[in-house]
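Next come the structures, one after another.
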Structure 1
């Protein structure tokens, strides 16, 4: 059913949200479509589908307004955003759910939306054969998971992807999540039954009862408080996620399409604890990554020594910020890019879309967003998680008053960044190449893995081999990934591989 609405529908109930509350509900699977008013069923405009973030525990970007993006594109794109189930509603897992329900329901919601777009977007003027998916934070992690979904099966639902500040938590096996299910059945009065009866009991409960159980608790063996930042996550279900995503990328089991991956400089600053000591940092990691051992956290400290102080924070906050930011956002992006490039070259297995043969489907682009904001700097946050969103969509897209004081600089000294960044993004959506329709005068965005050769200086070779676009207030430029950062990302890849082999 298509509804013409004058106001946004409710977003999905998040972890810890009060019910009933304004703006959140269990009945939440809605999509918003922005299309040029003169578009017709034969317009075949590129389609930009945005998957919001929220750490799989909330819908945090559900009702951003993309009117300005369509206008600034010259009315040349159709945009879609949507809700998907999160927390208990989207990621409750157990063998009981596997036998009589749906694991990773939140990811399946996303997949269903893509199928809906494929079937119906032409009615809004969109081209069902030219859909680019874009996610922020958990939405970016979702983009990565759709690349490896069903073992890398290509269902021809998208021709390109953009992953902004990719959030990549540990993905447990179903057996490792039985304790969550047991807690829920205990808290909802469904104990003392077999699994089939428990599932029937849960289905009989009203929304308020289930939502009361939709909260975070400490992982097994960890103290409470504190509770982990992200209690509910996707799991390895043997179907949609047939193995650990890293392993699928390493094995080359992914859909090969042009991709953009990027992060901000200080991804961890809004999540890290205000650590005053090394033990504050290591306890935080063990509370959020329960498989880590004491030896693991000692290794983390050896790779992340004390950094210079930052305003308004304790001595070990800068180190905690860098470590968590790289472990959870920056290095997953770096390592996935490395897998994609190594498995997408000549002679590798191919999953090309039949309608996409005119493009090199292995082209990869990386960026680091480093735009200074006085308010962020004064708070010691640097360039925080998803601070690039106002530049991509425009600050007015993010809420009344341009997102408030947090994004005020995009109306003043950072205003010039908006057309620069949006130009690259719209170019990628339209041409699967950020350079084809970029803003006049904007520097060329080089490919990741473009290759260096000959007598070039080492720095120039690095910019080509593992080069990324750096966006700053003054403009954009290419840089090579710093060797120390590469080493730390290799450390996280090795640590993750070691934990995988133990499971």
Structure 2
């Protein structure tokens, strides 16, 4: 049986100790890496890092001022420090208020979970980095987040980045340290959504990941000849998938090749968060065996840089679709259903790519509702922004017409009479209490005991319900008792919707 890369050869024989959710003001997590993974003496450590940064060479006129994220290796500094220095070069002298560091768990198995520290700060030889306690407190309310200092103390992937950042940045920063477990696509998207409110022009994201681990000790020997050349081809193939900005394409490449990239989970989270205007560049590629040329047991290292701009969270929440885009999306929805009637097969996902505007190509969740008169005839959607909006609209239009289990498939005669309504959704965010939900503004989800349900923002006003009535019906929809929403362990998220339908444009003659 193939070994799990994350735990091979690490030999940590301790169970996790749960800690209480209070954030002790005076608790500082000490470094477990100083003196082994990097120098313990502050002056020597900083001098070594800055020497590597000075030696790194970036392309001329490279847009380093637009840096929003790094992909950095996390081996001992003697191995990966010179590679990490290329990304640090782009940060030299810059100021960030917050840095989100995502690294994989190598020692503790966490299925579909992420881990944050309880500690108020993390100490390195260069000083204490304060954790963003407000952000940690908010994230800790999510059901896939755990708080555990022991996991953070023993895990190197996040800690290893701190002295590097301390050495080159122009001012102190707070950090959100995130250790990821083994994440499926849904949990990676949920993590990206949970972190999105903390992205701003003064936020840097650091993805901590080595690339291919080759050799018997890693149970990965896909080739035995021309190892260095084949490793480079394999790793650069992975990076090309990353450059597409598509988490699904990167995940498919990992599944196809088995490439042992330990930070593939954090990388997928990054790809789910990226703004549309991003660019991803490879700054440096190297291998731990480049000096001794013994590639029988080696690890690849990459320094990657992401440029672009994080949208301020408050603006992203009120994103609007231009009228022309709304009309175009409604036409795409209708034409996608017509395609199925005409061709008796599924509508190709990219059928409307050439006609999709920049706004329609942004990732957004959506619901497509079909009505005949006042009667519902189908409604299916996706809350999470998994794919471009135009693809979500056309896919869910077909699902609403032919796959809503509450109704028979739409007939051609009904298709002529049906009205199409689209609800384009802003990213869902958790709220502390049901009392924060605003009727008429918020769509909402409830989750409890493994059951969940969703209402769009327009449901309650259309039915004339107040908040308590809405939550009662939402609980029943989830298959829960009518008063389940009052339970302390009920969890809620809210989102907003841009709602538009075909009759809006018939009134204006468009």
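Computed from the coordinates by the stated procedures, all read-outs in this text should not be read as laboratory data. Predicted model, so just to flag it, every value in this text is computed and none were measured. Cβ atoms are built from the backbone, for glycine too; each structure is taken alone.
Computed over structures 1, 2, Cα Rg over 2.2 N^0.38 Å reaches its largest value in 2.
Here mean count of other Cβ atoms within 10 Å over residues 95-102 was derived from just one of the structures 1, 2, and that gives 21.2; the source is 2.
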